[in-house]
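Below, each structure is written out as structure tokens.
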Structure I
Amino acid sequence: MEDEKIRLQKYIASSGVASRRKAEELILQGKIKVNGKTVTELGSKVNPKKDKVEFDGKVLKIEDKKIYILLNKPIGYVTTVKDQFQRDTVMDLLKGVEEKVVPAGRLDMYTSGALILSNDGDFINKVTHPKNEIEKTYNVTVTGKITNEDVKRLQEGVEIEQNDNERYLTKPAKVKILKIDEEKNLSRIQITIHEGKNREVRKMCEAIGKKVLALHRAKIGNIDVKDLKLGKWRTLTKQEIDKLINN
């Protein structure tokens, strides 16, 4: 029946192979087959009970057991399922997790902190899609002394460079000074944003003339990693999952 069919990208995401947006890329790149035929249309639908979906020659199956993980990512790990350069990935830290999960968003290699992973495609889409405006809070150590004028600029939005040298004005952010160490000539600030631009916080600090020395994502929504050691993970509680979904 027609109502049994779901979008192909949703099926791929629910199999735990990639996020919804990454699944769309795989389709457009011609890397997905349905019943033996390559499919490149994003509007394509499949019947989970009847159709055979393949990626790289492997048949994809929707994970029945949904799992939701919070990881306190250390520096030095890349946020990807598999790395072409053989670097350590966040998947190496998920000891004991049998389900195929994917990261909800990214943290660059030199950023630590809160990272959510799941095999629930709808949930990942909810957490990562900018329209849902889920806040991410970062603790940032920068060179020099942060002034009230710097804080105001970050709060109102600054121009940063995006892909193809395009300029982008960041959305208003919440900014708080945590510490100013004049002896060491550095400052610690807290920045809360709800966008997901590539290296956005680093670029925001660069825009006010400050170099980032350390960057840690302390919270996603109201979920923090203060009681979770670096490199360790735990499953999210039902209450935490519900809060993110109903943000």
Structure II
Amino acid sequence: MHISCRHLSYSYPGTGPPVFNSLDWSLEGPGFFGLFGLSGTGKTTLARLISGELSPNQGSIDKSRDIAILYTHSAERLPGWETVGTHLRSVTKASRASLLEALLRDYEMEDYLECRFSGLSMGQKNRINLARYLVQDFDLLIADEVLANVDEPTRNQILERTKLLFPQKTFLYISHNVLEVARFSQAVYVLPHGHSTGIENICKISCLDQQAGSEAHEELIRERVYTILKAASGSSGP
């Protein structure tokens, strides 16, 4: 799986400076990758450009032939007229019914299939929405704050299980939780803050790529967190 942004520029109509200005960036899969940046640096914009929801003003996005890209975010909602179980079964192939059951069990959501989506908490909604995407056909899943409002132990369990269940898929995981992306990503792509003329470069930081059951040394995690935050601030100092 390969994606390349070549001389990519994008500005929202009627706004100030561009979000991206002649950006060159690439992603090679499979693997679990983080995308991190301070608020307003363009994480969601980049996700929407890659997924095809937005078109660049200039430049191009080159992709491997016939790859399937899905983009999901924390604000998505299931239809209000169906129960959770009815909707999930309607969008899941019969061959993936056992995968869906495993995901719902891992997410502790198997007891909520007869509920309507509106009756769930925000964290429960986000877990159901992620499961809905994981049973689809995809080569790259861009997950934008999909575990917001989910408690930390459950988030960690979900990330560990996702990496274990889908080793041949590519994930671009967007999160404001720097500890999370440092711990679980094999690399984090950091969008720097403070570029008044638009972001031209994205910094790549190798991380710990924690697998299920492994213990990452806390000192190494803190080191990666510091490196990521320094890159996100746009600082070039020590």
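Overview of values
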quantity: Parent structure of the calculated result 1.09, given that Cα Rg over 2.2 N^0.38 Å, for residues 61-196 alone is the read-out and I, II the choices; calculated: II
quantity: FRET efficiency 1/(1 + (r/R0)^6) of positions 77 and 221 (r between Cβ atoms, R0 = 25 Å, to 0.05) - structure with the largest value, from I, II; calculated: I
quantity: Among I, II, structure where helix-only ellipticity at 222 nm (-39500 (n - 2.57) for each DSSP H run of 4 or more, over all residues; to 500) as derived comes to -9500; calculated: II
quantity: For Cα extents along the principal axes in Å computed as 66, 40, 38, the structure of I, II it came from; calculated: I
quantity: Ranking I, II by distance in nm of label points 7 Å out along Cα→Cβ at positions 69 and 149, the structure that comes out highest; calculated: I
quantity: Per relative contact order in percent (Cα under 8 Å, 6 or more apart), the highest-valued of structures I, II; calculated: II
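Every number here is computed from the coordinates shown, using simple stated rules; none is lab data. Treat the numbers as computed from the prediction; the structure is a model and nothing was measured. Cβ atoms are built from the backbone, for glycine too; each structure is taken alone.
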